[in-house]
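Nothing in this text is a laboratory measurement; each read-out follows from the coordinates by a stated rule. Nothing here was measured: the structure is a model prediction, and the numbers come from that model. Cβ atoms are built from the backbone, for glycine too; each structure is taken alone.
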Structure 1
Amino acid sequence: MLRAIEGSLPPDELEVELRAETLSAQAILYGLNFADLGTYFEDLAAKWRGWTGSLDWRSLEGDLAISANYDRRVLLRVRLLGDRYRTQWVAEATISLDPGEQLSAVASDVRGLVVGST
C-alpha cells in the first residue's frame, strides 16, 4: 500500500506498507518526484502480454526496490528497508498480480497518487 503524506501533489514523501501473510512493515520514502514510479507501473501494464527478464524500479535512496517478472502472472518482488539511521531491517515479499485488469488498476492508482491524474 502507498499513501501520500500531507496530500501535496506531487508528493515528496510516501508512506509504504508491505503486508504478506505474517509480515507487516512500514517505511517513509523521501524523494523529489515519484512520477517515475507511476511510469514504471504504466510500462508494466502496457506490456501485459509478457516480457523476458526482470523490470526493476528503485527509489532515490534505495529504500524501496521493485522487481517485476512475468510468468503468466506479474510477480512483483518488493524490498523495503527500514530507517538506516535508527533501525536496520529489510522486509521482502512477492506479490502476484493478474497482468490484465488488476495490473492496469494498480498502474492507474499509483499514477494518480504520484502525479494526481488517472
Structure 2
Amino acid sequence: MRCVAHFGQLMDTGTFNEFDFGTATNRIIYGQDKAPEIDVGRGLLAKIPIALYVGKHDTLVNTENSRWLHKMLYPNIVDYWEVDGGHIQFFLADDVTYWTERAMKLIKRFNPNQL
C-alpha cells in the first residue's frame, strides 16, 4: 500500500520525492521535515537504462503523468512507447508479441552476451 500512497504523493506534489511519512517521522528518517527530492541524475538511477512503456488507455496512470516521469528520467530513457491498452494489458493480454519483440531488442542491445 505504501507504493500506491507514494505514487499519490508524487502526483499531488508534482515532484519526485522520497516517501513522505509526515513531519515527525521524516525528521527521524531523513533528518528534515519534508521528504527529500530524488535526484535522478545521481546515484544508481543515473546509471540504469530505463525502458518506459505506457498504456494509452490506462486508468491508473494517464499518459500525461507518464510523460512527466519520462521528463524526470530523461537522460536514462532508452525506449519510450505508448501502447494501445491499459495497465493490466502488459501482463494479462492474450497476445504480447508486440511486447516481447521490442523487449528482446533491448535485452540484446544491453546484454548481448546473455542470449
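Any idea which of 1, 2 comes out highest on distance in nm of label points 7 Å out along Cα→Cβ at positions 35 and 107?
Sorting by distance in nm of label points 7 Å out along Cα→Cβ at positions 35 and 107 in descending order puts 2 first.
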Work out which structure the value -7500 belongs to, where helix-only ellipticity at 222 nm (-39500 (n - 2.57) for each DSSP H run of 4 or more, over all residues; to 500) was derived from one of 1, 2.
1
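Suppose you compute distance in nm of label points 7 Å out along Cα→Cβ at positions 75 and 99 for every structure in 1, 2: which one lands on 3.1?
Only one of 1, 2 returns 3.1 for distance in nm of label points 7 Å out along Cα→Cβ at positions 75 and 99, namely 2.
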Value 3.4 of distance in nm of label points 7 Å out along Cα→Cβ at positions 51 and 83 was derived from the coordinates of, among 1, 2, structure 1
For which of 1, 2 does log10 I(q)/I(0) by the Debye sum over Cα atoms at q = 0.15, 0.20, 0.22 Å⁻¹, calculated from the coordinates, equal -0.83, -1.19, -1.29?
2
Determine which structure produced the value 26 for relative contact order in percent (Cα under 8 Å, 6 or more apart), calculated from the coordinates; the candidates are 1, 2.
1
